[in-house]
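Take a look at these structures.
Derivation of every value follows stated rules applied to the coordinates shown; laboratory data play no part. All figures in this text were calculated on a predicted structure; none of them were measured in a lab. Cβ atoms are built from the backbone, for glycine too; each structure is taken alone.
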Structure P
Amino acid sequence: MSLRLTRVNVNIPAVYTLKGSEADAAVVDISSGGVGLEVKQIFVVGDIVRVKFRLTDGRLIDFWGIVRNVSNNFVGIKYEEISNEAREALDDYVGRMLLQQGLAAREQYNK
C-alpha cells in the first residue's frame, strides 16, 4: 500500500487540446496533483494535453499536463505547467471539498 493525494469525485465539463485538436471531456475526479478526465478519444501514457475547466465558483483552471494512466475512457493527468493563481484556486477548492466530505489529504491505494 502507498499513499497518494486524495481524489475528490466531481463532474465538471472541460475542454482539452491534444495534438492540435480540441474536444469536450468531463473532469471526474480532482486532487492537488492532477485530474481524472472522461474522454472519447484514445490517449497514451506520456501524451501532453492542455485542459481547461471552471470550478463551481467560476474560477478558470487552464493547465498543461502529462497523461499518467489510461483506463478505457478515463485518463489520469498530472499537472505540469499551471499558473500560481490556478494552483491556489485548485488547492483551495480541493481543500474545501476534502473538509466537506471528511476526507484526509492523502489516501491509500494499491500500485
Structure Q
Amino acid sequence: MDVHVQEYIVKHIVVSLTGRVDAFSVPDLQVQLDAYLKDGSKHFILDLTLVQFLDSAGMAVMVTLLKRIKQIKGTMSLVMPKEEATRRILRLTHFDQIFNVADSIEAAMSSL
C-alpha cells in the first residue's frame, strides 16, 4: 500500500476596519495592505462590520486590492457593515455582487 499525504495551511489576513473609511484614512490602510501583499499574503477578509462611513477612496482601495489578489490567484471577502447606510452604498455600487460577501468573519472564512 502507498500512502501519500499533503497538508496545506492557508493563511487568511483579516483586516477589521472601524469608523470612517475615507480619503483621509485610506493611505494608512493602503500601506498596510501593500506590506501584506509584499510578504506573500494572498487571502484577505476585510471586516467592515463597524464601518460607519465609506467613500469612493475607500471603495477604490478595495477594488485595487481585489485586482491585485486576482492576479496572484488569491481570494478576498468582505464582511458586510452593520450600518445600513454603508450597506446601501455597497449594494448600490454592486460591490455585493463583485466581491464575496458574508455577514461574519467565520462565514467569510468558510466561503474562501
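Match the computed value 1.1 of distance in nm of label points 7 Å out along Cα→Cβ at positions 19 and 83 to one of the structures P, Q, and report its label.
Q
Out of P, Q, which one gives -5500 for helix-only ellipticity at 222 nm (-39500 (n - 2.57) for each DSSP H run of 4 or more, over all residues; to 500) as computed from the coordinates?
Attributed to the structure labelled P.
If you work out mean count of other Cβ atoms within 10 Å over residues 3-10 for P, Q, which one comes out largest?
Once mean count of other Cβ atoms within 10 Å over residues 3-10 is tallied for P, Q, the winner is P.
When FRET efficiency 1/(1 + (r/R0)^6) of positions 11 and 59 (r between Cβ atoms, R0 = 30 Å, to 0.05) is calculated, the result is 0.75; to which of the structures P, Q does this value belong?
Q
Looking at structures P, Q, which one was percent of Cα pairs over 25 Å apart calculated from, given that it came out as 21?
Comparing all candidates, it corresponds to Q.
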